[in-house]
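Some structures are shown below for you to check.
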Structure I
Amino acid sequence: MLERGYYGQFGGAFLPEALVATFEELEAAFRQAKADPAFWQEYVDLMSSYSCRPTPVTYAENLTRHFGGARIYIKREDLNHTGAHKANNVMGQGLLVKRMGKRRVIAETGAGQHGVATATMAAKFGFECTIYMGQVDVARQRPNVFWMERLGATVVSVREGSRTLKDAINEAFRDWVSTMDTTHYVLGTACGPHPFPTMVTYFQSIVGREARQQIVKAAGKLPDRVYACVGGGSNAMGIFSGFLDDTEVGLVGVEAGGRGLQSGQHAARLCSEDASIGVAQGYKTYFLQDRDGQMNETHSVAAGLDYVGVSPILADLAERRRVRFEAATDREVIDALALTVRKEGIIPALESSHAFAQAFKEAPHLPKDAVILINQSGRGDKDIFTIADAFEDPSWKEFIIAKAEAYRAGS
């Protein structure tokens, strides 16, 4: 139950005094928009004409045959404009920005998909745009950085802390404190101070609304289990929201197991013993932190999953045992991606491949009349450098060396 921005004991809005008025303005604008039926219809129409919605549900016939258990279906958010579920949230927030009369947007990004989506939205609506991205993520997600800059955004490489997503969020909040009169922070996941978790879930719920109707039509029944990867939690909340009231549907969130839960090099908050409840970045949830409340470094092969916190909504759902949380290691993720590519001709993002990995573990042990639905939150184009390196592809390495040598010769 939501009370003053809380889900159970999690959530809230722990804000510096300078931001209180800005958040009150945002909450009021969101409340008014949500109460206006014309706003949701404007949003749906925009996503339909600009972002290829509704995205389809695909029956994975070859994977189903391979595992010999449950029927496997995939919700194809990779076919959404900009290649991931991220466009759902940012286009919705873009409509809010227009209502509020702001002219500049800022955002954080890890895997880069949220950054590309925000830059795309800014280009469409004519907003000035700045994207904060950890230096580590800038290096491993260079194709997304390229497109953000081509779309007109200024990309700021954050060199503090672990130089990943949490540090990008910190820098974005610092920017917002000094520019709040003209700027809206397009937070990319269902985290942060209220109303962001509620608002992001609201826009991402379009995924679950579609998926529930589509899977019943395609499979003749509700799914037995729904799988989604979990970083901050936006794609998971998006698809889970369509099935929360269907208690017979098992919901499975898959976190980044990294190099293993015993290694300390992972980003599992809700299925490991390394996380504890705390308050940071404006809200209360489980964080990977030490006894003094200092944030630990995280690791994942997927740039979008190595966040220290998790959605307060998912923390509450975990506490109420409505969602079961598991972890997939880097190796399991790469193997699941390779199998999906070969068997179905579908290339999931490394983040999404966590959901595939867990589903593949469980599918063979379910009866053949069971149905499972995997949320493919994004496509793997952005991960080409990381994936090629993980596959140790010699021709790819030769290509990169040749391009570097040609560049040096040309300069």
Structure II
Amino acid sequence: MKLLIKNFRAWWQVPRRISDNGPDRTVSFLELFYDLVYVVLIAQFSHQLAHNISWHGIGEFVFLFIIVWWAWFNGTIYHDLHGNYDIRTRTFTFLQMFAVIAMAIFAHDAIGHNANGFALAYAFFQLILTYLWWRTGVHDKDHRPLAVPYSALFLLNTILFVVSVFIAEPYKYYLWFAAIVISLLLPLLPLKIARNNPAVQEHVRKLSVINPALVERFGLFTIIVLGEVIVGVVVGVSGNHHLDWEIWITALFATLIAIGLWWLYFDFISHKAPRRGVNYFNFWYYLHLPVVLGITATGAALLNIFEHFDAEQLMNSKYLLLGSVASVLLGISLLGKVIQHPDEHAMFIKWGNWIVPLSALAIFSLAFFDLSAMVLIILVAFILLIPVINALSIWMNFVSKNS
């Protein structure tokens, strides 16, 4: 019996303390599996947007994407701070995955016929995280001043989504909106609590130290949404019944847009932690939201363009494409100001701080011209080439320094 109890404690460990975190942690296969489930959910929202490019459709997409991103962010942050290599961590990670799968099932018409199913699935996810965050305070007294109010607000959000099931439209979505606003403000709670408590201030300082594994997780999520750009091109082209040379050339340059966005993020931003300090940490993860949201919307715009390769029907999808790519570039530009860059990259970063936002402005200005889909996508790809060359210079400098 004693041996069984001893083994059980090895299998079912208490949440890892923040003080036990180290810089040598690597991303586990469990985390990769967890991220994979979000592919299906994000694809659902992206395809819905592709078939309803309107102000109403874009509003629904942004609203639902923020819900999904918040779910992924919290699951990721919890595992990074408190996850272990044990059965307990696996069990609660799989429970979160069941909730995300349920959200994906109800994602189609989530604001409409499937709203109640989506709300209950998300509430189940929130309830799991509420319990997990609460247990961190039970086992770690240093974390308790943050864990208790954090989990209490999580519970409030869960209740709002459950209560929304019993409320008629459109009022149920007002509860969703209130819950999401609370959610997005939650990470600022530690700053408020720590203001007059030196012990909590030290704990918050430890929380804001980002390890390479978390930086990698944000990069992996970016890879997931970049996949939606490729999917948009492939599905759109394959669904077109008139595959002429214009579509093939447009598909080539649309793929180059995906490559350009990848190149910019992974040479300019990825594998670099934010500067030290809670404010930089908060800006770092908040600024990832417009980047991944914009990349996903880019995939939806390209899907619509290829499925309806007709200039007279593409005004909305053209505006969505230009606005999405511009938002990605602006997000990358702002992220570049809050991350730590090696001193030898200072000149390239200085140029990039000008080139990237100006490229975003140039891309958005294409909305004022009456261009065919092919010409528009070619121009976007060529404008992207300018900041890509700057990012390539950073990569070449890194390789030369380490060869």
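Nothing in this text is a laboratory measurement; each read-out follows from the coordinates by a stated rule. This structure is a prediction, so every number in the text was calculated from the model and none was measured. Cβ atoms are built from the backbone, for glycine too; each structure is taken alone.
Of structures I, II, which gives 16.1 when mean count of other Cβ atoms within 10 Å over residues 61-68 is computed from the coordinates?
Working: I: 16.1; II: 20.0.
It was calculated from structure I.
Could you tell me which structure in I, II was used to calculate helix-only ellipticity at 222 nm (-39500 (n - 2.57) for each DSSP H run of 4 or more, over all residues; to 500) as -26500?
The correct label is II.
Given a value of 10 for percent of Cα pairs over 41 Å apart, point me to the structure among I, II it was derived from. Don't skip to the end; give the middle numbers.
Working: I: 10; II: 18.
Matching structure: I.
Looking just at mean count of other Cβ atoms within 10 Å over residues 165-172, which of the labels I, II belongs to the structure with the highest value?
On the way: I: 25.4; II: 11.5.
The structure with the largest value is I.
If you work out relative contact order in percent (Cα under 8 Å, 6 or more apart) for I, II, which one comes out largest?
On the way: I: 20; II: 16.
For this comparison of relative contact order in percent (Cα under 8 Å, 6 or more apart), the top structure is I.
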